[in-house]
Structure formats: structure tokens, C-alpha cells
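What follows is calculated from the coordinates using simple rules that are stated; it is not laboratory data. This is a predicted model, so every value here is computed, not measured. Cβ atoms are built from the backbone, for glycine too; each structure is taken alone.
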Structure I
Amino acid sequence: MNTINTIKSILLAGLLMMAMPLMAQQQQRKSSELDVQLRKLIYAQGAIVQLYVDTVNVTKLTEDAIQGMLKGLDPHSIYTPAKDVEAMNEPLTGSFDGIGVQFNMNEDTLVVIQTISGGPSEKVGIMAGDMIVSVNDTAIAGVKMSREAIMKRLRGPKGTTVDLGVIRPGVNGVQLFKVTRDKIPVYTVDACYMLDDKTGYVRISNFGSTTTKEFVTATNYLTACGMKDLILDLQGNPGGYLQAAVDLSDQFLNNNEMIVYTEGRTTGRQEYRAGKNKIDLNKIVVLVDGYTASAAEIVSGALQDHDRGIIVGRRTFAKGLVQRSIPLPDGAEMRLTIAHYYSPVGRCFQKPYEKGDRSKYDRDMLDRLNSGELMSADSIHFPDSLKYTTKGGRIVYGGGGIMPDVYVPLDTTYYTRLHRELAAKGCINSSILKWININQKRLSKDYNVSSFRKERERLLKDKDVNNERFREGFQRFKNEFQVPQEMLDMLFAKAKEAQIEYTDSAYQATLPFLCIQLKALVARDLFSSSEYYEIINPISEIYKEGLKAIKDEELFKDIKTQ
């Protein structure tokens, strides 16, 4: 037996020795071919720059070449020019340098909605309702300046100063403020509040560098308020950093359980597993829709595969590709797909695509609507090859996003044609800003807004405090506030200016949902985005089904709870 093994080893070694020169030749040929193609690119660009009949823009020529190469790949490999890189990364990096105000444009005037607590503008006395009319002696009101141009003037490196001219309702003349720019946080947790005495709600807009820290802060507060069960809202969440999805999933899963793994042609397999840090929760329901994508699908898939939560909503976007950011010498950035990611049971969520054909890929949501999928789960058909089984024996699917455990059909009755026109032409936002600006002082006093904002900030930082008294003003607003006719008159005056035609029946059909939306927008501007969602959520079918699901013991019979 030993003799046979020895002969096998000798033969294997001989075969390897014979193969090595061949492998080296193949590698050399590949390297040589790559060199030829790189030189061809350089020669072609050099010839165009030196010999072409007209002057050419070298930067544009290079960018077009890069974009042309990426166009032939998958839909998520993209090029971003240097001037756009910072703005693209801001939602994910967790902060930017600026003056620290949330604002909206009321026609051609910047109106401060609220100042960031502890931020540069609040420190010098700028208040909600203030209108910023000049920046460093340059008028920005009444000159039709774009929102992007205004933001460019307000932002700047930390430590630099900017002079602001401010008009304040009830105060004569223009007041001058010198603001020192600072780091301004960008939050990814949009909302957190208690639904009842034991159910908390958290909404995450995207997955950035601070997402898990924000989530832990929110759940610490909710736990102090008595939370045992959680509804995690990932509707419309486009994803973000893979590591942020891993860190958030780690809060729910047992030690060493697989969260996700990635694998590519040159990157090999990389596994991400849960650690020991856990949030003490019993039931978990995750809300998803057709725009829940990427990192949000990783979290949803990990919870579903480990039988840790119930997914409620509609089939998710279906992005299962991993991009690596590649900085280029001039500050531009290329995001290149380097791997697929796979859920714990081995399913890839990526939907099919043809390289170089973005149009078909971008029509996917329209195709879902036309096929009837958004109206009925019966219109969704997965081949047997895409079926997987969890440890608990539940059937889950790959190859086209995440199929929810509880499917919720799209309700098209909320948005009438009139409502869509009002939103598309900016009538809703502009009229609400105008009305709030006129009534800001009265509303703030009636609902104790300044006290609300200060106390909310303090309570979110102190995980041992259980005190919802600061929301007394909001609760009165929630129970008592009715959209006044004056606000509706302003809105439909805007509609008339925008030449939107409608019948009385269209007006009456639009009014119920529109009034809830207007009330929610007022709540957002007075209080915070949490209060916006607390008012708008109850009309969402996915949200309502999520509430039913978390109370349904039958649904959770095969689900792990703590």
C-alpha cells in the first residue's frame, strides 16, 4: 500500500512539474495581452489629443472611456467624477462640514426648519423659521439660485467662518450672524418610538458608518420604555456599507452564526459571523418593499434564514453584488463589482441581468407592476432550483430578492392622479413651508416644541431614563391638530398657479390621504422625523400588517425568540 502511495506521489509531482511551465506560459500570455490592450488605450487617447482636427477635453475623454468600459459590465459598477464623490458618500460616512441647519426652499427663499442640536448655527442663535437671505454678502434669496449652489456656499471646511444675513419673522431688518463651520452628523435612523407598552419601532434609511451606533442608542431608549418586541422598518432602504449590515445583524443573532458570505472570481470566499453583542429582544418583524436593497437585504435575509424574525411586505429589490470603492488619481472614484454575496443558507439575492443592458434592469419594477406581482403573491413563481430550507424547516427563495413571509399587495387607492400632480409640481412642500413660516411662533408655543427637542436629545443619550413626558406636546398635537382650511387654500392656490386642473370629485377623493400627509409634514418640521412617521405610518398597509404579524403567535411558532 505504501509503495502504491509512493508511486502516486511521484506521478503527481511529475504532472505538476510538467504543468508549471504551461501555467507560467498561460499567465505570461495573459499579462502580455493585458499590456497590449493598456498600451492601445494610451496610444488611442494620445493620438486623439495630438492629432484630432478640433480641440478635445482630455478629462471628458478619459471619463467617457472609463464609463464606456463600465457600461459593458453589471448595472452597479459605476464611475463618479471627483466633484460628486463627497456628496455621494455623505449619507454613508456619518458627517459633513457645515453650519448645522435643516432647511427647505420656500419658493426662492431658504427657510430654516430646525437647527442641529449643539451645532454651529444653534450656538450663535439661529432659530427655526429664520430666513437666510445672504451668505458672505452674496444674496441667495430672490435670485433664483439653485439648492445645490446655496449648499455649496453654506458648506466649507471645519473651522472656517461664514457670515449669514437672516430675516426673522416679527423682527425688523436683516440680522447678521457669524457661524463657524463644524462637523455635522448625518443620521441613518429616521425614527424610533413605542407602538404600545412592549412594542418598539425603528426605521433605518440606509446603512452608513454610524448606523449600528444609532440603532443601539435608539433601542436602549426604547428598552428603557419597556420594549420587548421590535418592528424594524427597512422599506425604501437602498443599502450601503456591507459591514454596517453585518454589525446590525450581529445585534440579533447568536454567537458564531453566519450572517453573510461573499465570493468572487479573484476575492475568494469571505465569511461574516455574529459575535456576542446582543440586544435583548423577543419577537422581531422586518418591513420591506421593492426598494429594500443590498445591505438591507443582507439583514433581512440573515434574520429569515436563521428563523429569527418575520419578514412582512413585498419582494425586495434583488441586489446581491458587492462593490469595492477604487479611488482614482484626480479624486474621482470607481465602484467596481468584485463579488456576489450569499445568505447563511447559500442563496444569492441578485436578480438576472444582461451585461451592458441597463434599460431592462431598470424596468424591473415596472415589469413587476405589469405582471401583477405587486397586486398578488400568486403572480410570483420561483423555480425549484431557487428554493432553500432554513433550520426550522421553512422554505425561502433566492435569485430574485427576498420573498416576505407575509406578502402585502400594493394599495393604489391612496395616491390619486391629483395627489401625484400636486407632489410632482412641488405644491405640497412649498405651501406647507409657507403656512408653517407664518404660524411657527404660535405652533411652537402651543405644543411646547423647544422643550420637546432639548429633552428628546437628552433622553436618547441616557439609556437608563424612561421618561416620555417630553412628548406631551406632540401627543396633544397628534390628538388635536386638524389641517386648517387656510393651509388647503394655500395649497390649491399653488395648484392653480401650476395649472393643475381637477374636478370636485378628484378633490374629495384626494383629501383624506392628503390631510394626513400635511399633518405629518407639520409634525416633522415642529418635532422630528420620528413624529412624522408616527402620524403617517398607520395608513401604510405594510405597517398595518407588521402590527398584526407581531401579535400573531401562530406566525412565530417556528421562529426563535429570546
Structure II
Amino acid sequence: MTQTAQGIQFSKDLDSSQGEILTSAALDFLEFLHEKFDARRQELLKARQTRLERLKAGEMPSLLPETANIRKISWQVAPIPADLQDRKIEITGPVDKKMLINGLNSGARVFMADFEDATSPTWQNLTEGQANLKAANLGKLEFEAENGKKYQMNKTVAVLKVRPRGWHLDEKHLIIDGKPISGSLFDFGLYFFHNAETLMKRGSAPYFYLPKLENHLEARLWNDVFVAAQDYLGIPQGTIKVTVLIETILAAFEMEEILFELKQHISGLNAGRWDYIFSAIKKFSHDPSRIFPDRSELTMTVPFMEVYAKEIVRVCHKRGAHAIGGMAAFIPSRKDLEINEKAFAKVRADKEREANLGFDGSWVAHPDLVPVGLEAFLKAMENTPHQKSKTQESAQFDKLIDFEVKTGKITEQGIRTNIRAGILYIESWLRGIGAAGIDNLMEDAATAEISRAQLWQWLKFGVQTAEGKTIDEAYYESLKQEELARAEKEFGNFYAQSRISEATEIFDDLVKNPVFAEFLTLKAYQYID
């Protein structure tokens, strides 16, 4: 344990490159944020648990009567900067050098560098990621692969946004006054401190994505952080601009309030659909009348997801904000062109549907999907940067929690997919890789969460599959062993050197534990340095 002059403790010694990021001045700023805001963060996390207990007791999510006036009166979000006006296609990825360069060079309008679901929060990943972002904003980021291939930034690159970790995650490597700092404040604070001035000199600003908010009070906390941070550095209020991911079922009922709380700093909302599905399962995991079918059947065309999408567009355009669509997670194959052809057709249809609903842009996970998505949005929008003039009629909020999927089934293949994706993703995460290509899909923490959450609920209630099998522990174990044997055969010598046994241990506990774990990353974090 290393201690600084400020009384801040590190769980590891700092090397020279980490010292360039964790400077005395930067640590002063982090300490300021922690002391000012961590107590409120803890209160809000306790409030989440209180709300969950009310849901378990039968309370249903609904619009808040105490904020009815916010939904009724006329107001708009603050003007959106010029470089955030056109967001037709955004790409996301982790914060390592190669992925940063590829994302920035991809041709997408925006690249979201992700400290959250696409990054395993090892100390090395986090500190190197901050150094990489600083270099990228200075136009100096370069990378040479082991095979000698060199990567460097183009002259024109995507606008950079950064996603810090959610309010629920601590940063165990940095201790202030005996307590770990919030992962959110650590990620936001270091990026803002080191890059705000550089970005403003270029005519841009610090831009962020905010994940996993559950209500407008959590948005208010972020807004207060931004106000304090801008004052600390002497930067004009409203310089920071953010997009909030609507990826919890509770936040869907407070979208206007979230926009209102952040109205000086917000540019839009995003349909974070994978985490949203996970949240729906999690918040109603106790309810045997709300059983979800195979993950593959939970598309944006099922009724409750379609209502969710329409409501994001309606609320955003009503208040002058951008509505950004969901992720296309396909990874093109270098060998199987037939797989690519079918997948590209699905991605194209998905983006055309979003564009026709009125979304102003959408997400993809791979550079090869950028032109596919752009084509769909350019077709719908022609030469306009966005389509905020396109409005939606008000949706019926009760349909947000009508989770019936009439044609949905739970199948053996669905169980196998969840086991395979969940265990292999966690294994990758333990090795420091937070975005893993599995079976031509980019899996991240959100999709792994869906996998383990579905299995937990199916096991808890002994659901029957479409093939007539009862899902119990014996059936789960038999399929798990078969999938592990398949993985061992598939990955050969690597398998013996992997962390598959620890990943299986974590996954088993998540699936079999009588108590539903809030986030898999909270448990898995104990296994990484």
C-alpha cells in the first residue's frame, strides 16, 4: 500500500507512466470530488435497495406525481455544440490504444471510449486508458502491434465521448479517508482534469456518456458534480455535455426528469437496450408471472421494447435533445461470407427501423458496420444532421412493463447460449479484456448480465423448455459440462492456461445463489488486480 502526501492510498506502487496521470494536482481534484459527493452517492445506492424492496412487495414503476409539472411545462435543453449535431452512427469500444485508434478512424461520427461495460477495470487498463485518451486528444496516439503493423490517427477522426463506470462501482485501488473512491468519479475526474483545456482549445469540449442511472436524483448528482468540476477548473458552466443511457427500467419512467436535471449539460438520451433488458429481468426476477424467453427473441420489435424506443424519441425531441439508438453487436467474419451477408441484412433492417422511428443516430460495435448504419440514416435523413423535428405520439407507459412476448420460447439452445456467452465473457474479463468476440457477437458486461439473469430466474422457478425439459440444477449442470467440453476442444492449449475455472465458479454462484446478485462485476471485481 502506497500513501501520498495528501493521505491518499494506492493498493499498488505507481510506475512512471501512471505518475503522469495520477499527478498531485489530479489527486487533489479527485479528493475534492470524493469528499464533496461520495456521501450522496452512498445514500442514492441505499435508496436503490429500498426501491427494489418496494418492487418485490408488488409496487409497479410509474410516472412520479411529484414531478408532474416538469413534464407539463415548456422547457428545452441547452444548445448543443456544433460537433455533436450530427451523430448518425456512433461506435464504441474499450480504451486500449489499438481500439481507440480504430474507433476514431472508423468513419463514425462519434467514438465512445468505454471504461464501463467494455473495459475490465484492472488498474493497468484504467491508468493506461487515461493516458491513451490524453494522447488521443493531443493527436499523438500511436500503436505498433507484435506483428509490426503500425496504427496512427487520421487527420479527421470521430468526436470522442467517454463513458465512466456507473455509480455502483468502487475503485478499490485508490483509497481516500479509508474509503475507495467511486469508479464514476475516478474515471470522470481524471479525464476531465487532463483533457478539458486541450479539447476547448480545439473548439470541442469534454463529452461523456452516463450509464445505469435509475432515477432523476442520480442525474442531479451528476449535474452537481459537473457544476463543481467546472468551477474547480474555472471553466464556463455548461461546457461539459453528456448523453444518458436509458438502460434501466426505472429510468424509463423518469426520462423527462433526467433531461431536466441535466438540461445545461445534456445533449441526448441513448437506447442502451442490452442493459435495459437486463434491468427488466433483474427488477422483476422475483415475479414468476414475468419470465423472459431466450435472449435472441428479445429484439427491438417486441412490444415492450418498441414502446421504450418510441418513448425515447418522443421525450428527446420534445425537449430539443438527440435520440440515439441501440447497439448492433455483430462482428463480421473473415471466413464466412454467408454469415456476414445475413448479419448485415439484419443490421441494415435494425438501423432503418430506428431511423424511421425518428432516432438521430445509433450504435455499432465494429468499423465494418459503420457504412451499413450510415446508409440507413442517410436514406432517412438526407442532408440534415438530425431529425429532431420528427415527433412521436405519447406512448402508453403501462406497456413498458408488459413483458409478454407472444411467440417467445425458452429453448435448450437458449440455455446453452447463455452458459457459453456468460462463462467465456467472464473468463475474458478476468484476463483484462472487457469486450470479447464470441460467436461473431461482441459480448460485453451487459450481455453477460442478461445471460446469468435469465438462467437465475429460469432455475428459480423451474421453467419448462419448449422441448419439455424442466430447468433444474441437474439439467443446467449437464448442459454446462457439455459447453465447457466444447470450449476446451475449440480453444485447445489456450484453455488450460485460461481462467475458465474461476469464471465458472463466479458464473455458478451468480446463477445458483438464492439471492439475485445486483451486478456480476461487483463479484468478479474481487478476482482481478
Structure III
Amino acid sequence: MGLHREDKKFRHPGISYLDYKQIDMDRVLTGFLPRLWWRGSGSVLVGSPSDLGVGKFVEPFLEHPERFENFDPDITHRWVETHLLDLVNRGRPTQAVAGLRPLHGFTYRFRVARRSRPYGADEQLYWMIHHASEGRGTAALDHLMRFFFAGVDPRTRLPSGGDQIDVETQALISLAEVEMGSITDREAGGAERRPCPPLDPTASDRLADDVLKLLYHQEVIPRSVLVEHLKILFALHLALYHLGLMRSLPARLAGADTGNGGRGGLFVDVAGVPGTACARLAERSARRWYGRIPAFVQATFTVNKLDDFARHLLRIGQLRRGGDGRLSVDQLIGLLGPQHRAERDSFGRQRRARVLEALEGPDGELDPVSADLVALGLDPFTTYIELVTAQRMAFHRKYLTECLDTLLLKNRPGALVAQPRRGERRFILDSRLIEVLLQLALLRPDGQGGLRTVPLRVDEFLTVLKDRYGLYIDEFPPGGDLGRPGIADQAALRANRAAFVARLREIGFYTDLSDAYITQTILPRYRLGAGEP
């Protein structure tokens, strides 16, 4: 007999909308697009077949020569398969279509839902941006809407003309128009609700600001490249936000002030060579952050059970409902105070009894771990949390680890973490990620309400990486995760900084003009804004 479904419940929207699974950013972006169109809601597909093969997407190009002139069948098939489609098990006998690559807004209508699951990451992204302060969230969402739905009239959903867009995007717009009558969508129904704001409000502001800066490049960066940059940026912000939660949520429950959203810092190995001193430091950093997963699992269960307890208090008239009918995470944590001790103990005894009954073996005995937890003599509510956490820890630790790996783009372009086949994870800084972050750092206000590109010293960029993203290259992160640097560590830090400068040179943003570190300057690849030469 297993645990009751209510006891196993883990996901809590006040913490995160994510269902912690392996996440693919193409599918996250595909799920994000209907939320842009429907202003936060998901969509329900109408007329979409349960399965779509590659041929389904090739047919419109061949059957409508008035739109797609001189399309060779074989070349078209290969072009669609390699450039336009998101496939699961690509190149294998089990290859299948998940949908179109999210290069344009209406590609989401051609997804195969069971193969294109964003696991809540699309919802988390949308509401993180939405909750940015001072109108930045609204501005970022509006810019994303115009970018992804370029060339389409938002009222008629038909091509509007006048937009300069690339061939691939034009093909996707025409494909959507050809199939408009057979495949469409409607806003997902359901009761109205107010979305949960992120636990770290500064994360929303950083994300919205970065989106606005990245989209500032849309006139100079090819659309398909900019979409890849957006996916890397979204993955980075989701990863950093959830790493921060793993540090801050247990601290909130303990009554500690984590500061800065509990984000802390990650030491990253820039050279990317396993076995070096820098690699070992990056491994220690990754080990420390992934090691916070068990405390986060228990903290999440605690918040969920406090939510159940709050509903119980509402039913018996011992608690007043909030203005929007929901208690925030901090309000739920407040229920651990002495004011509700008697009711909490009573609630905990009932739940503890149900769990113990479910855990009893055929002989009526508990397993050793559960028996030891009961023997600790903790209060009923805490014992209930400990029992549930012990039973579900291995399950959630596995999936949280896989979720973090995919958000950190492990061993992929834009990665913030790498892991050899028989080695430990270590934080890295992939060249694609450096390029995305440089595009943002090189943009500064022009004094006229806009932005312009400016040169940036290497030490200034290192400061941006530390202060804005918590990425440390030439010094240890605060908080003591790596201890205090010794003489050998100082040599490793200098080597890491040298590798960072070499990486900037490789990707074309830096040319040596002087040996003096203070004069090492990163030059913009694109000149944007007022005052450009």
C-alpha cells in the first residue's frame, strides 16, 4: 500500500510552476508561444491530428506551387526534416515529430502534445517576465509578441506584409496560413486565477531586462540565431532561479535572511579541461549546489503540507482567506508559529496516522527508516513531513537532478554545466553562453530612453557576470562553498582568467592591444544606438 496521492503532492505554484522533469528548450519555447498570444493562458488545439509525420509538413510546399515555387520534393523533404522540425529520437528508427521549431509564433499549433511537453517551464517563464517591476515585464512580453508573430496581423491571424523576415520564417507563416482551416487553437478554459509571483522578484527584473536587450539586436542578428540566443537566455534564467530556490527556500523555513534571493555564486571553469585545478574547483562548486537538492525537497514538501493545513484552518474557521483566495509561501511558513500549534499538532496526528498505516508491512511493522523517524519523538506535523520526505526523496532527487542538468544545458551549446561519461559535474562557461551575455553587457542606456553599444573592459565584464548572474571566474564565490583560496587556488584563478580572455579572443570580441589587464577591452560586434560610428 503506497502513500495517499495528497501526501505525495510535490509541485507548488507558489514555489515554481515546473514539474521537475527533463526539459527541452525547443518545447519550452513552443509552449511559451501560445501564452504570448493568449496573454498567459495555454491553448487547446482544434483539428490537429494525434500524430504528424514529416510528410505532413512537406505536402503543403509541394501542393501549393503558387506559394512555394520550384520546391524539389527530395530537397524539400530534407530541408523540412533538418531545419524546420523538432524531432524526438532524431536519426533513429523511432524518430518522430514533436512539432515545428519555434521560429515563428504559430508554429505552436503544429505540435504533437504528448511529445512536446514543456513541463510547466513555459508558464514559469511567462509569469516571471510578467511580474517584472516598473512596466518592464509588459514591455518585454510585447516585444516578444511582435518578434515571434512578425508578419501576422494579430486580429485576423493572416500575413500582414511589410515585415522583413527570413526565408524559413516566411515558409512557416505560409504553412500556417495554408493549414489555417484545418489546424487552429483556442484559449484554454478553466477558472480564473491570479498567477503566483516569483519568490525572488529581482529574478523577474533581470529576465525582463535581458529579454529587452537581446531583442534590441533583432535588426542585426539573423532570426534563427536570435531564437537560439533566447533559448539559451531562458534556460540560464530558469536554472539560476531554481538554483537560488534550493538555497533560499530551506533558509526561509529556518527563518534566515538569505539576501539577493539566496542566489549565491557558481564557480565556473572557462578552459573546460577536466582534471585541472580550475576543473576541480568547478566540480566542488557543482557538488555543493546539487547537494542542496535534499533540503529543497523537504522544504517543498513542508510548504505543500502547510498549504493543506491552511485549507484545513479555513474550513474550521481558524484562518481568514487572503485577498485573492491564496496564501503566499511566506504566509504559509508563518503557520509554523506558536499561534497555530494546537491545530497543527492535531492535523499532523491525522496525517501521520494515515502515512504510518500506508507504510506498515504485512507483519504490521515499519521499515527501519520510518521506525527511526517515529522514535525521534518530534511533533506530529514534523514527523509527518519527515516520513513523507524519506519515502519520496530518491524519486524527487533523481528528477530534480535531471531537470537542473537540462536547464543548465549540460554538454550542449550554451552549457553552464558539463559532465564526462565517467566523471563529476562541473560548472563551465560555454562560448555560446558567453556570446549571449556579452551582447547584453555591451548595451548601455544612451541617455535618450534607448540603448547603445559601448566597449567594455574585461574586468568590467567579469563584474557583470558576478554581480548580475552569480558567475565567478577569477575569485571564489561568497558564502564559503569553496572555503578560502590558498596559494595553489590563486594560481588556478589566474589561469581561469587567462582562459577567459583567450575565449573572448576566440569568439571575436577581443583583440590584444596591451598587456595591462586594466586596458583589455571588449569591442561590440554590432554597433547599435545613438552615437554609433
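Comparison across structures I, II, III (criterion: Kirkwood radius over Cα pairs in Å) gives the highest value for I.
Comparing FRET efficiency 1/(1 + (r/R0)^6) of positions 95 and 359 (r between Cβ atoms, R0 = 35 Å, to 0.05) across structures I, II, III, which is largest?
II
For the read-out distance in nm of label points 7 Å out along Cα→Cβ at positions 199 and 239, a value of 1.0 was computed from one structure; give its label from I, II, III. Label of the originating structure: II.
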